1. If relative contact order in percent (Cα under 8 Å, 6 or more apart) computes to 16, which of P, Q did it come from?
2. Comparing P, Q, where is mean count of other Cβ atoms within 10 Å over residues 82-89 highest?
3. Quick check for you: by distance in nm of label points 7 Å out along Cα→Cβ at positions 98 and 418, which of P, Q is greatest?
4. Work out the source of 0.40 here, i.e. which of P, Q gives that when FRET efficiency 1/(1 + (r/R0)^6) of positions 42 and 226 (r between Cβ atoms, R0 = 35 Å, to 0.05) is computed.
5. Using Cα extents along the principal axes in Å, for residues 338-425 alone as the calculated read-out, with 45, 36, 18 as its value, let me know the right label among P, Q.
6. For which of the structures P, Q does the calculation of distance in nm of label points 7 Å out along Cα→Cβ at positions 186 and 410 return 4.1?
Structure P
Amino acid sequence: MTLVTDPGSFSELPSPPRPSKPDGPLGWRGYDASRARAAERTGEEESVVCGTASVTGTPAVLIAFEFGFLGGSLGERTGDRLEAAYTHARAHRLPVVPLIATGGSRMQEGMLALSQLQRVARQSALTREAGLPQIAVLRDPTTGGGWATLGAGADVVLALPGAQVGFAGSRVRPPGADPAAYTAEGQVAFGSADALVRPEELRETLGQWLRLLTTPAQAAPAPPALGAPGLPATGWAAVRRARSPERPRAQAYLDACFTHRRDIGGDRCGGADTGGMLCGFGERDGRTVAYAAQTGAATRPAGYRTAARLIRLADRLDIPVLTLVDTPGAANDAEAERQGAGAAIAEVFGAVAAARVPITTLVIGEGGSGGALALSAPGNTWATPDSYFSVIAPELAAAILKRPPEEVEATAEQLRLRPQDLVELGVIRGIVNHPQP
């Protein structure tokens, strides 16, 4: 607990009373003695300690697991404490931070222990509906139901390097299983956790996340353009400028836009597209803005699912969204199809369409087909002078129309894909850094 809390700020919540039965609800011989030894060894009465504290100045409800108490396992009394902690968080409008270190459900309480996962899931869902963020910290080990509810079910998942993280603990997984799959590093690579955080950086990182997800927000204006200001003379000139390696990319725009920011990583479905999509939350003029930014590469299905996850989370927390469009199009290789490219793009279209918070879009480079349009806010999309937006890339349009390669430039002109064309057509609101008509 002291690893993340401000000195002297922690106040433990009272533990709900529960009638005691000899050796627990199943009458498991020796269970009382095991709990007594665990209490003597750890100084705690249960496997979780719940309370309120501030983390670099931001108040939160913290749930800290004590692995030394019966392996941090969940039993009925654990469930009582967790339920009380979540209820207190909702009553006082506080974010919830589980610091997890657990081996799973408590064997000595059988199915009554396992059923606590349903209680935890219910409390997490109610807290989510209340618009309060949940940020999990995965310690060593995080396995079983604790990972599958408190951990993987959180909005943001941070993990300590080297921690064992997985649904199956070391004593129950298949003998030939790849051990790398059950690590914090593996879960980040698979998109099931957002970031690795070293212990000495945990307080500051967690504090930044809490500030970002609890700071009052307002609509995000379109950022200024960072590239050349002049408008392209022809359609093909617009395409060439957007494809130029010297043109500023998403990283430059995010660095210029935010004083500090934190990325989320992964689609929670086994994939991450850090090379094609950057998603997270940043501070701009003292306010929090969520961002989903394409990096100029073809966007993978995991990238679209991560963007959809971000937009839904921002909408639930009442945080405005900025999207940066820059892609030649969605990845269309066979592996992308197997990964559900169409369904992933549909998720983003749906998330944008359903969002109640304001979404602002800036096209900063290539706007290639539906893979770009999915991230675009209807009625609030802007463009930079060195960008274009098209129903499809000119080369592909020419191929579809059975035109020879020498007609690609003429096809680009016919597509009317220049920023000024898009304003005239009513596709975008305007061109940043350029006088509006």
Structure Q
Amino acid sequence: MPDRLRVAVLGCGSVGSQVVRLLDEQADDLAARVGAPVELAGVAVRRLEAPREVEVPDGLLTTDATALVTRDDVDLVIEVIGGIEPARSLILAALESGKSVVTANKALLAEDGPTLFEAAEKVGRDLYYEAAVAGAIPILRPLRESLAGDRVTRVLGIVNGTTNFILDRMDTSGAGFTEALEEAQELGYAEADPTADVEGFDAAAKAAILASLAFHSRVTANDVHREGISDVTAADVASARDMNSVVKLLAICELRDGVGGDDAVSVRVHPAMIPRSHPLASVREAYNAVFVESEAAGQLMFYGPGAGGAPTASAVLGDLVTVARNRLADTRGAGESAYADRAVLPMGETVTRYHVAIDVDDRAGVLASVATAFAEHGVSIQTVRQEGRGADAQLVVVSHESTDAQLAATVETLRGMPAVREVTSVMRVEGVAE
């Protein structure tokens, strides 16, 4: 048994710098929890002279990441540089040289997780990634371990703090999307290029990871239906408010009936209206929350800061303690669980509900013709209300559950009707019992 464990850190940005800080400040506690001292062996960076949030001890910075992760005196590797390459090559090099790995790299796991898991399995080492989905919120370990004896049926989450902040501002202040985005950027919640967040790419990667764990099947980011929030308008948010609902960007992972009655996986990310009575509706600002439904445990919710250097570093260090203990005991934790191998449903077969706002001519028979368009595609109407008169007449229709393909076809039919001037808003509705 080694008398100490040495850790290599890849990246020293907002998360990496906090990992380095915590390794130093909590050294005694970490040693007690692990069973041996945990020492920093080196920190790989792109530029030695770049400013950093913490001071790295002399001699530990290097630009040769490959040499660092393959050194004989390194036992564990923490990867927090993000992106696909060189992260993938470095993680594989670390595993192939016998290191256990902790990563926060959601994009890589969602794109090529199986390759990494297979490499870890081959050498009998750990690959842990709690920080990849929701910052400090412990959600992956409960799915992988605490609920291992249960059957998870649905995971519904707010997993991107930037979009939640924007939608929250639109709801509470009446701001438009552009105005709320600019505020998020001023406060540091949104990047100068916010595309990954506002167009749903970040949330889609996290949804793929959640679905893979919850349903024991391989799900990649390419399997996730993705829509962002850039088309959400102040009118959409106001309409939700009229229904006593809020608009949230949701990651939705659920089991549905597939071909032949077998379970299939539905995974999607899109804005949706949810009632204010739903637990996720109260998630404000840049916070994250994940709502889990299972057969035995029922409904569970995990809530907290979903990003930021220190919260994410907290999750990284939690994984580090686990893999370090396993290393001392010469064992490994749970690896990939993909035994169920469930198919992923295309979005058109996913069952959902729609809220549709339609500008119409204010004349007799319009409501009947709109109802007929829904009926022709097999979509049942739950509620309908008319607002305004004359040139300002609008119908707001909320459907019962139907397949997304049926609902999309209904909207296309509405857009071609002479009495319909414009379909001004189409948004899915979640969290309401049928």
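1. On the way: P: 11; Q: 16.
Label of the source structure: Q.
2. Details: P: 20.8; Q: 14.8.
Structure P gives the largest value of mean count of other Cβ atoms within 10 Å over residues 82-89 among P, Q.
3. Working: P: 5.6; Q: 8.1.
The maximum falls on structure Q.
4. Numbers: P: 0.05; Q: 0.40.
Working through the options, I get structure Q.
5. Working: P: 45, 36, 18; Q: 59, 19, 18.
Matching structure: P.
6. Working: P: 5.8; Q: 4.1.
Checking each candidate, the match is Q.
Since every read-out is calculated from the coordinates, none of them should be taken as a lab result. Not measured: the values here are computed from a predicted model. Cβ atoms are built from the backbone, for glycine too; each structure is taken alone.
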